[in-house]
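Enquirer: Dropping the structures in below, format is structure tokens.
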Structure P
Amino acid sequence: MSVAVIRFGGSNCDRDTVTALEELDVDGNLVWYDDGLPEEVDGVVLPGGFSYGDYLRAGAMAAQEPIMEEVRAAADEGVPVLGICNGAQIGCEAGLTPGAFTVNESARFQCEHVYVRIETTETPWTAAYEMGEVLKLPIAHGEGRFEIDAETLADLEDEDRILCRYCEPDGSVSDRANPNGSRDNVAGVVGRRQNVAVLMPHPERATLPYTAGCDGARMLAGFGG
């Protein structure tokens, strides 16, 4: 399986993602945004970083690049697409998923480990987890607060499109466990189809055996089917 990891100017988690995929025996390939998607691609990752220096707002400029039209077309054909951190911001800005990511409630850049609870197992990246399973994953963002209107959030709940929520180590959801003020503790959401998802925490940084935990390994392994 060949997964395209799209590199924009300012991406800095692209190589991390490729290394993590290769550790899981998934063929990850760096793709420069201006080169477009390869003709044959089995998956796409929009990696973390600071595309275009977060000019205007995080992800806004990268979302307008022509390659994102190709990503949308691939997603419509059923290709799995995962946005991580800045990639989540790009995904929302490009309309792949609903809602928006904005400045953290603390108004500070936050880099720490958090706990998230799996809210659906109906995606390629969460199928290997148990419903309600708690993962420990790192975050590193200044604009990670998820915002969405109440009606659309209710629709996401009804349609099983909440990917994961920030939680306590025991799985309980609390304000204290919410690192950035995201609405309803949402850490990741699913697009119109289950093959598209975005999340703020970094599974690729919790995949390799020599990093602090491997809770994200099964998530990226979802690209391997």
Structure Q
Amino acid sequence: MRIRKLTILGLILFLTLTKVFAQDTICVNQTIKHSIESKYLNESRDYWVSLPLYYSDSLSYPVIYVFDAEWRFDLIKSITFDLGANKKIQNSIVIGVPHIEMEKKRGQDLTFSQSRTEYDGDTVDSTWYNESNSGSGMRFYNYLTKELIPDVNRLYSTNNHETLIGHSYGGYFGAYILSLEHPFEIIHMYDPAIWYSNGEVIRNFKNKTYTQKTKIYLTYQPVPKFHKSKIEEFN
């Protein structure tokens, strides 16, 4: 009886230690939600997580951050999960970054100024872009780099290889931060709003001396002409 008790005790101890030192998770492409009380944004912000198949904290993974998660997270996480599971790409963690509200909060998050130029080149006044709907990009950048990314790295097994995916304003944001000390190895810019503030990201880009390499993936539509011309000037 004593031997049996010792054997059972040893088995329990082994299983407990195994769980402490390594935890594997078979994922079924579910979404895990977290929340951060942001001191930079002065509000609570959610973010969404998709883990690769057979996620293990004994391994480390690159992380893909997706702006406009309300519309783009499901697409990116499904593609990434499938390609990773079929060994077409490296297994990656996908982080969805929602912007709460489309009309105003998204514009505040993703722009760094208050444009007086529209996407077709027309001049606009302060009723179009003002403090209520634009220009808080630096606060959001601080949230992204000083709160969100550290929180992801704390909770999950990451390897400091970050990718950023942004569309329109999100692409403009990605282009703008090239003039800052950013953490991203790769930035995807889909139809980026380089026209914003009459191409301020181009001016920033020209005035910056770069010490880091960033891979850029950029696609865009050819209309309107002003929008296209600014992207081509940026190229």
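Enquirer: For which of P, Q does relative contact order in percent (Cα under 8 Å, 6 or more apart), calculated from the coordinates, equal 17?
Expert: The read-out comes from structure Q.
Enquirer: Of structures P, Q, which gives 1.0 when distance in nm of label points 7 Å out along Cα→Cβ at positions 110 and 190 is computed from the coordinates?
Expert: Of the structures listed, the value fits Q.
Enquirer: Ranked by Cα Rg over 2.2 N^0.38 Å, for residues 78-133 alone, which of P, Q sits at the highest value?
Expert: Greatest value across P, Q: structure Q.
Enquirer: If you don't mind, there's one more thing I want to ask. Looking just at distance in nm of label points 7 Å out along Cα→Cβ at positions 46 and 206, which of the labels P, Q belongs to the structure with the highest value?
Expert: Q
Enquirer: Of the structures labelled P, Q, which one yields 30, 13, 8 when semi-axes √(5λ) of the Cα gyration tensor in Å, for residues 102-173 alone is computed from its coordinates?
Expert: Derived from Q, not from the others.
Enquirer: As an exercise: helix-only ellipticity at 222 nm (-39500 (n - 2.57) for each DSSP H run of 4 or more, over all residues; to 500), calculated from one structure in P, Q, equals -10500. Which structure is it?
Expert: Q
Enquirer: Also, I was wondering about something else. For which of the structures P, Q does the calculation of percent of Cα pairs over 23 Å apart return 54?
Expert: Q
Enquirer: Give the label, chosen from P, Q, of the structure having the highest value of mean count of other Cβ atoms within 10 Å over residues 30-37.
Expert: Sorting by mean count of other Cβ atoms within 10 Å over residues 30-37 in descending order puts P first.
Enquirer: Shifting gears a bit: Out of P, Q, which one gives 3.9 for distance in nm of label points 7 Å out along Cα→Cβ at positions 62 and 198 as computed from the coordinates?
Expert: Q
Enquirer: Okay, next question. Starting from the value 52, 34, 18: which structure in P, Q was Cα extents along the principal axes in Å, for residues 38-141 alone calculated from?
Expert: Of the options listed, only Q reproduces it.
Quick note: the coordinates plus some simple rules give every number you see, no bench work behind them. The structure displayed is predicted, hence computed values, not measured ones. Cβ atoms are built from the backbone, for glycine too; each structure is taken alone.
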